[in-house]
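Below: a set of structures, written as structure tokens.
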Structure 1
Amino acid sequence: MTDDFDFLVLGGGSAGYAAARTAAAEGMRVAVVDGAEELGGLCILRGCMPSKALIESANRNLAIRRAEEFGLRVESRGVDVTAVRDRKRALIAGFAGYRQGQLQDGRFVLHRGHARFKNAHAVEITPREGGAGVEIRARTFCVAAGSVSNVPEIPGLREAGFWTSDDVLDAGSLPQSIAVLGGGAIALEMAHYLEGVGCKVALIQRGPQFLTGQDRACSEVIENAFTHRGIGCHLDTNIHRVSQVHGRRHIEFRQGGHERSVTVDQILVAMGRHPATEHLGLQHAHVGLAGRKIIVTPTMQTTQPHIFAAGDVCSPLDVVHVAIQQGEIAARNARRMLRGEPVSEEFDGRLRLFGVFSHPQVAAVGAGEVELRAEGVPFVSASYPFDDHGKSMVMGETEGFVKMIAHRDSGEILGACCVGPEATEIIHEVVVAMHHRCTVRQFMAIPHYHPTLSEIWTYPAEELAEQTGSGG
């Protein structure tokens, strides 16, 4: 059985749905193949939305812990993890139901199954419910199959047993103690949630800092804040083995030239994710890989020009807004290709935006100092701490700082990072400024209401205005 389409999308998550709806709006005949147990994609079902629902409960519990500091007499009666889980389930059911309706509203053909390339112009779909395979041909494709949890090969880990973030997100009860392996966004957010609802948490990170690739000072703030909360932070480690001791997990690792160990009730493996490209038969379509990542150009084309890719399978930053942008670009460029027009639209990575919903939060946009230095770009940077900022002092949220980076000659804002209260919200002020290629002098001309968290950006901007050229 065969069918022919203008545009065939592999995956119905954020990137895949964005590509499909954009292509359909362009008048293309579109099909989507998704073999997941439940439609909706990672962000809605097991990522962004469920994790933030749980984290919101942890945030409220942290506020209760500190109530006396604000003159409030509040007595906590504990945390009902089942109720937290059930609230999350209700929210996600609504989000997922809406997305499922969008995927099934008739704008494109939806195949529930697993796709594998037979050649550069056809895939074979194995239906989820069994039955004969279906061959589908298309003139253009978009691979948006997402990612899966990365589980390291640590001796004894699989035998001892472990959780991934999927298990935490749907747990109706939690262990008294847990070791979180990892130091990226997922690890920090899960550690924050788990400690926030009463677990004893230890973080074990291989690298010398949390959030590898981000400003090291952000890691230091997180480490200090987490340590103050009683979270054990073990950085620059090498785990030797995991074993079971009286029903508990015993982790042995080396740190700073010393042998150390931690014994906990459960282990959470939160060491990132890797692209779900292994079973797609990409080699039959002559689509090139770098490791497990699909190689793409800024136009989102793979090494096979009529096959595009978007989202976690190819992106250097696995975040939803980037996946959506890439899916839309892929669809519009596929339409151009079919019309015989130049494939011209490119993904602009200048506004790379990153956020972590820990406590304190972390956010960054654009280039960092290490990157700019490596590229030979002349820059200056300035920072300002939250412990000297009126609104954050009133809020009692004084951990962290903001940093802004500008071109030394032109004064254009090149990047920024923030660790502190509502960092994932207030970073957008700099994102908007950078989108319009604003200089620090132009930024200083924008009024800021007092007292607000956002006005803290004016302090590094003012310092940079004195150090940069007359641009703006």
Structure 2
Amino acid sequence: MKKSLFSLCFLAITFASFAQTKKVVADKIIATVGDKIILKSDIENSIHDMQRQNIDVPANASCLLLQQALAMKALVLQADKDSLPVSDDDVNAEIDNRVRYYINTYGSKEILEQIAGKTVFQLKEEFRPVIRDQKLAQAERDKIVGDVRITPKEVEAYYNKIPKDSLKFYESQLEVGQIVIYPKASRDVENYAIDQLKEYKKEVEDGSKKFETLASLFSDDPGSKDNGGLYEINRNEKQWDPVFLAKAFSLKDGQISNVFKTKFGYHIIQMVSRRGDDATIRHILKIPQVSSIEINAAKEKLDSIRTQLEKGTISFGEAVAKYSEDDNSKFTGGRITANDGSGSTFLTIDQLDKDLVLMLKDLKVGQYSAPTEFMDQSARKKAVRIVDILSKTEPHRENLKDDYDKVAQRALEEKKNAVLDEWFNKMIPTFYINISKDYASCPEVEKWTENTITATK
């Protein structure tokens, strides 16, 4: 399958955006597109990052990465000419995601800063122009291929070109729907959790206990319990509960909040230090424990919903919208999505949690399970659910009957890539392009060195 110049170009950005501890000593401009430059270090640092992350580096990596970078710069230039908008909010959100990825990869903010030789603030500022260009390039690509459509005949023609022994093999896949209810603890239990947190706050403020000690001993948050309740947060990060963020950023250094409630439970927060939109905090979470009484009440409610589903007086989607309390599946019609970021609702057995696998063991398509208690790891609390197998495929070679949507998506991408390549072929001669003689012999950049306004040096 032919690959577009753009089909891989974001790979270069993903890795080049992370500053290396060991910088390339000899740096120079190796290519120019309009007023956009590409440095030798951009290419070398991308390769170093790929090696560090155990990504296979092809023999022609330098040439391939330069090809991708040239495509990126051309798209950015055209996006600027077309005045395509890129909001600061979008850029900031991507910066936060990028920093969070590296913090998770290396284990902590401190380790990241040590490896990079820069503070997180400095890294974010370094990411900003790179990510803005990435957003602009994506916007221009979307403008170029946004109206590309594909017909069933084109899908069939694409499929027929694939050698039969190269067709994908799919394991059995399931679409699983769920309706989830979180039992509510009794008021007495909630009051007990509140009183505990009030006592912890008092002990820290009177100097008899340290906040981090209390967090390590008593917090119900496994994500911070082992490091004394410590978190690095940013006001603009979307993964934090908005109530939690608002409460944290209302505090002064050293101050401890009053007890407050989020969807996870009850909290107190201590502000350790704050630097603009970044802050270091400690917190203690107490999750009021539900008893068998509340769990059984939730099971009875779900059993009643199950009866309505079996009688056909309500559809599964309607029941999800009306009764389910799980934010992750409520807006997908109850469908559980893959946790790999793809958003796919078609899952293999190994993508399901072990409790769910047991529930599905004797269930057939269209049947509803009995209400079952489980521990919701994302919400960090006990829950009760009923599940439904919405669809199930048997292991098979790819075919148009069972896998039309997947084949159509790939065929559409190939058509978009062809349109994008046509755009590059048309637009390359209109850009000022200069490529260093050290890279001009790369076959991957041949089309960039032909019919350009300026001669290659």
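Quick note: the coordinates plus some simple rules give every number you see, no bench work behind them. Since this is a predicted model, take the numbers as computed values, not measurements. Cβ atoms are built from the backbone, for glycine too; each structure is taken alone.
At a glance:
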{"item": "Parent structure of the calculated result 9, 29, 24, 15, 18, 5, 0, given that P(r) over Cα pairs in 10 Å bins from 0, in percent, for residues 101-268 alone is the read-out and 1, 2 the choices", "result": "1"}
{"item": "Read-out FRET efficiency 1/(1 + (r/R0)^6) of positions 117 and 357 (r between Cβ atoms, R0 = 35 Å, to 0.05), computed value 0.15, structure in 1, 2", "result": "2"}
{"item": "Which of 1, 2 leads on relative contact order in percent (Cα under 8 Å, 6 or more apart), largest value", "result": "2"}
{"item": "Read-out log10 I(q)/I(0) by the Debye sum over Cα atoms at q = 0.11 Å⁻¹, computed value -1.02, structure in 1, 2", "result": "1"}
{"item": "Among 1, 2, which structure scores highest (criterion: mean count of other Cβ atoms within 10 Å over residues 229-236)", "result": "2"}
{"item": "With helix-only ellipticity at 222 nm (-39500 (n - 2.57) for each DSSP H run of 4 or more, over all residues; to 500) derived as -9500, matching label from 1, 2", "result": "1"}
{"item": "Of the structures 1, 2, the one that 0.15 was derived from, the read-out being FRET efficiency 1/(1 + (r/R0)^6) of positions 213 and 333 (r between Cβ atoms, R0 = 35 Å, to 0.05)", "result": "2"}
